[in-house]
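Dropping the structures in below, format is structure tokens.
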Structure P
Amino acid sequence: MTRTLVLGGARSGKSAYAERLAVESGKEVVYIATATPGDAEMAARIAHHRAGRAPEWTTVEEPLALGNQLLRWSSPERLILVDCLTLWLSNLLFSGGKEYPDVGEITLPALFHEQQDMLASALTKCASDIVLVSNEVGLGVMPMGAVSRCFMDEQGRLNQSVAAICDRAVFVAAGLPLVLKGSPC
């Protein structure tokens, strides 16, 4: 079993690269989608991603309990593709249903850390090959607003912790993969 983290910026080609890895594996693919359609624009993005998936893939929509789904679908005959950790983290951040202040300390909901711990545990126990897609958000300008800065910090921490567990980490820019850790894919 191989765990691969695919990082990149928005529209970098990371999802297409991850999907290519899934196809090339020759295994049964379970696609865990973390996005939720909060508005028409996001619903259109989700529809675009759905249309690009192979029809024989099993799609599981899971906005919060990602670790549980990894264990549920765990099998050596499968590759599990998770797209994406960034939306999952955002879902966790806003899972408490509260509004965050523009300035000051951000208190994260209990589910935020519980689910991240569950993901880390599941990544070490899952018997499937796993490909995880995540945005690298730390290459740009420091965002305005406390919640945006908190999200950027937490996304960076999540990427680091997942990369430490994974066998491979690949950065995708302009559709081109750069292997950061492990063997070339």
Structure Q
Amino acid sequence: MTAVISLLRGVNVGGHGKIKMEALRALYESLGLLEAQTYVQSGNVVFRTKAKDLALLARQIENGIERSFGFRPNVMLRTAPELREVIARNPFAKRKDIEPGKLLVSFLASAPTAADREMALKIKVDPEELHINGRELYIYFPNGQGRSKLPMARIEKTLKTSGTGRNWNTVTKLLDMAEGLEASR
């Protein structure tokens, strides 16, 4: 069985897409996903599954949420090994001036093409710093996200894919949870 991390876009943000985490865990278990655990209120679920086709599984979760809660968020799935890679590829890892709460990883629905990546990296984002690697967009907000003028909608449009962001503290916590599930086999 594989430990999988599920990241929902737009759940419990700004009064929209409201889901209680207890109800979300119950939904995942009703879909045959095992040992579902949630983390914070923004739609992070870690679980175990025998499913091999994660794109199909993401659609099944989206369908289940739509049936149960009346809206359809995008669902990004990463296996525990994939999340370990996301952490290993952190382009800011060797810098001492990076605050984990100001580093965001946007998990993209699909990997952008090289041409789309190149176009997105030309967008003015100062003072933020942006790196794209595979299906992840790493963004450092030196002044915090609340003050940022980063044109995220334009970046996603340029990349031709959507994503959902989690700060570095959440990313590492989700990996800890997934590794706990892996160890409990």
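What follows draws every value from the coordinates through simple rules; no lab data is involved. All figures in this text were calculated on a predicted structure; none of them were measured in a lab. Cβ atoms are built from the backbone, for glycine too; each structure is taken alone.
Figures for the structure shown
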{"quantity": "With helix-only ellipticity at 222 nm (-39500 (n - 2.57) for each DSSP H run of 4 or more, over all residues; to 500) derived as -13000, matching label from P, Q", "calculated": "P"}
{"quantity": "Test item: Cα extents along the principal axes in Å calculated as 45, 35, 30, pick one of P, Q", "calculated": "Q"}
{"quantity": "Structure responsible for 21.0, with mean count of other Cβ atoms within 10 Å over residues 29-36 calculated and labels P, Q on offer", "calculated": "P"}
{"quantity": "Entry that produces 14.4 once Kirkwood radius over Cα pairs in Å, for residues 53-116 alone is calculated, selected from P, Q", "calculated": "Q"}
{"quantity": "For 2.8 (distance in nm of label points 7 Å out along Cα→Cβ at positions 21 and 85, calculated) the corresponding structure among P, Q", "calculated": "Q"}
{"quantity": "Test item: relative contact order in percent (Cα under 8 Å, 6 or more apart) calculated as 36, pick one of P, Q", "calculated": "P"}
